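Peer 1: Structures given as structure tokens follow.
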Structure 1
């Protein structure tokens, strides 16, 4: 090694001159230079558990040595079983099923989302400090005091429900903690809002964390149909569908260890429950002719426990923090009308019209980002994927072969045998967006009307496929095709600038701020034409339009 006073030529160091073990895990983690799970800070695989992060040291004794902070791997446990039966009873066809899903995040989660450290319950508090407890305050309601001494009660809390010291329920805790200072009465009185208490060797893991509660979900499925007449049929189904948390579930001990330092970052929540969807549909199908039928259906879908960003307030030490929770709710309801014509001669045709209303409290897990500081909104508004009207029509014209061939012949050959053309037309009404009042560069500010209260333009797409089958013998076949997507090469608008409703103009250059930029270009004697052209290039976002016409040519070999 070199003396501390000697100059070190950093640029002259080779990779083999350096190694991670020159540093401790804390030195690297304090500067957020590492992020890992399933490994040690040295890059070695680690198969331990959550607690090892707080207890493992270089000596093997939690009380001595240098702490190594290994992070356990993310290893959730999934399990599922399914049974289904189909039977007929008095002309009614039943299909019954049951799926059972088991989901275990297999990690530790916070006992209390409002505090890293255990807060004293009302029974223990009043037993220690005295005072009268309101009759509606339970034994385990968390206690908050007016100051750090903890001698006078300011508020109680039961889960997310807050109460004044008198026992009156309060919907908004900001009415109680108007100064923003939070003084919970901790069960361990040595904590006292110690920012580094979780970093002490004596930190009680079991007082702050508990095992994830295993989620077992039963998903019954029922479908039945029966004839109304010789030419009509009624059908219905009821399903419960459960999906394990699709995102935002991985949180490591490192995230809690630096909870205060990283309070401004959005945190994942390993305590998320599976999302649930309840689906109903009823309808009937009517025969119109020997080759055509009409189907009419009404459907209703209810989405519960959907994941949404959430801010917890008030929280000791940090004031508040943002994470994810199962709090979104949504419904999708509508009607569908379908006409189906089986192949008649060479032609088959089907058309479908769907009228849909999709409303909810959030379109995705981050849709309330920027709004979560105003509280958890429970108002319903159109979801981002709401398509009020959707029309799909498909026509297939195809020639058979052999004696059934009815197409043209060339020199006695059935040139279009086993060949066909498929044309599909799709028309969809515009999806919703939130209009804004003030144009900004590439965005806008100040909501006009309701959330997702404006609509984008309709989209229309025409797709074409032409193909022909060849029989190669010995059960071998070849299908050669040409497919054209967006046959008419339409520039369908799929996104717009919120202040103008246009995909080609953000409106900024017409504002005083935009005019100031233009004046600056003129005063500096730069080319205004070049500036405007460059700005137009910037706002013409290709993601605001559908893809152009695309032609695919291919072959499919069957054997």
Structure 2
């Protein structure tokens, strides 16, 4: 290659001339076939340098496609080389209209029961190259998917070496990822348990089996009941730290585990028991923190009470212990998982279970806010988390502040002083919350505190009212009739916000394959999103109600004094939305 790059003006015409002098497709003596193979190999290696010299469309149509049809035994050398050529040139100079003909040409040797194994493997690799291309059109490829997968499955069974099987599995995974399963996954799914047993001492082949299972599950959208017990058993061994194979299989197994959860309608005992493997993984290191949190999110949406009361609680305890050593991204990941714990709807008998499992994290958050020096994105999630707790139960919030005050000598261990400092940081830095949905939730939390009959909160009344006015300025919009409405309250066709989204890559709202499909997990996520306060609660109505309630609690005279203590400009803006 370096030689060709360095002497392209000299070598390119020579290679093109030799290509033109080759005999047409026909059986020939072995030495002539070797010469043709050598020229074809040079053309393949120098594909980018020969872009302007060779019209690949014409060459493929008139020559290469014909080469693949010659079944002479020695001609397998050329058939293999032609397959490799197609793979090398498809991304260099092949028109989109030629793609179906290329798929059909490669499928012929790939699906032939009499074709040489080397030719089939070359055709499989070329097929992967043709769909791993910027100009790939899935609609052109879709009619070929069932036939390609069927041929690849036969090749997988025919192959004997583990390395060969692993290579074929990678191609199968790629085809399913780009084109779906095409209804041809049944035979493969039935064969994979046998292949898993065969690969007892070949960890890389087992990793390929897991990757194949993942793509098959994504393509079909469900785990067949006939293989589900086997799949869960495989996941258990691949994620159990006492099994030596976990070193090689953990990453693929966690992705498959998540896909199983996202396609499950209900949780069964084996799937719930599998969750006990999560906290040892977290205890070992934070290497898999993000995917483990994704799995925890999926469990929390699928079976919140069962998960949080067992494995989920253990996981949250481990993550709380890790917080002091985490960087910003890890910190956000844990905080957003905590937010989901308090967002999920639980049975009345366990209504505060989510708060219970994150209690140490809440205390840590309060103490961190006292310092007031976290990054804006961290402070945003911290305030939002506390606001969700307040909206759930103000009493739990005050209890958290009381426990957080223990050991705070700078505040004389006094919960009143801790609360005052917390509200000071809250009201002074609330404008650092840039995501409007979170800003509204933080505003709702402040509004909820107004009627808790706490003198420390009332002492901060002017600052609270100023922040509520600023939030109202941001979320209130005028409708077609010129009437103010809450612009975040979900309309019939709008997408509500979710605690699963935001900075920090801690969730899978926009990412993840299931977001584009009507999977059970996606439906559960939408149900949770529909209950999000930013989408379901009218801020203006809440502020008006809280002020009226406060007026009834403290009396008109005291309420008037509170109003007069507030800046006149703030009151003027607030009166645009709320009568005072």
Structure 3
């Protein structure tokens, strides 16, 4: 038996949905679009040569009719020039009744016609553009859509761009913007590549106008298409950026710094920069964008103080944070990072800039290396303590992100300022200390620092008053209990004061800051400490009686009491009978 008879045949074709086929559609390269293989005579035209070629390949009725009428009108280049309007009218008429097969030929022919006639087509340009855009919402096959993209590109290259007319640009983008709203996202992406190629070819002044024109549409549902326009315009081969990238990104960044709605514009720039950073191999390839960011950053940092300049600086800090955070800032050079950090002392630490400064400093410190941390990084951290709220959030963010310079650069500042910050910003300081303690960053702190923390707790909870603010402080302070040598007296005072609460059930129903929670966590924290530290000062019997009478409905309070009793009596066999009698009495009270 032949062993090959049992082998299953290999599938040569794989099914793809319509959307899957669209994902592979891209604008043909500029080399393919401008390559004309046939060498023609002086009086011949590429259009007529292509017409003869397609007549041998395409038998669709719409194309055959067009070819029959257009052939005598375009037999030579002079005839084509003389009859150009008639040929275009025939082409537009054929476009109305064309099926998918006819469209491939008709679109290819118009590319050749654009190459032959160029700006001679200008009078018919608006009509042709409108009819072509009407094809975009149709369910075209991938080859036909590719031909349509190439036709748009040829129309822009030979007619729109040489005209150097901003009004024509405005009209073209308005037509596309209205049509793309009704198109599939993949069609929007593919069409954006056409505009990206057009942006590269535009003159400098017209290019800036077009960049701003497209950026203004990012606030609509065309945000994805706008991103694709800029990304496709800036990308080049071999993980590099196109030579026109800086002239494209500069007006885009300027538009964001000046526009009235910065949120969507920032999202646009962030997405464009992220895509380009991931596309580039290293900082050398990304330098055209990085230098523009650095240039604008230095201008904003050196500007005179004022509301408008402060808002401009805030926006620029957001952009700089993106450049320094994506891929851990690996596309920024050490020199660029150092230059930006050296300007930090000129940035005002105000409420309006708080969030942006936090993002910027966090991202740039994470992007730097040891040399950067020990030079400018140390000075940056020192200056942030002029605004304690910023310094606390920055230290917390750097710790959470595992910054390599934390122990050497940031931790000494935290240890130094803890005492004064506990007085001025107790909640934020405790939140930071709790986070650091959870990440084991406070292991090995000196005795003096622990004593200062203990002194603050003694002063704060000396006279317990049950308020939401105090309960939040207590919650964080208990998380640091292992760092306080004598916490038990504080807990006992808090429990004694809380047991005097007149209406515990009403408190529980009205607020999270209730006596049941306070009793539960305080007794549980007390149970985790050595009994010798508190056993002589705790009237456990009276506490048990009061809690069973007034908090018998609270699992938190009773759970804390059980933990405390177990810690107190588990190692003392002589008192086990007494403990049993007390629990029997408590149970009888609960049943009454």
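Since every read-out is calculated from the coordinates, none of them should be taken as a lab result. What you see is a predicted model; the values in this text were computed from it and never measured. Cβ atoms are built from the backbone, for glycine too; each structure is taken alone.
Peer 1: When Cα Rg over 2.2 N^0.38 Å, for residues 84-411 alone is computed for each of 1, 2, 3, which one produces 1.46?
Peer 2: For Cα Rg over 2.2 N^0.38 Å, for residues 84-411 alone, the value 1.46 is produced by structure 1.
Peer 1: Suppose Cα Rg over 2.2 N^0.38 Å works out to 1.33; of 1, 2, 3, which structure was it derived from?
Peer 2: The structure behind it is 1.
Peer 1: Comparing 1, 2, 3, where is distance in nm of label points 7 Å out along Cα→Cβ at positions 332 and 548 highest?
Peer 2: For this comparison of distance in nm of label points 7 Å out along Cα→Cβ at positions 332 and 548, the top structure is 3.
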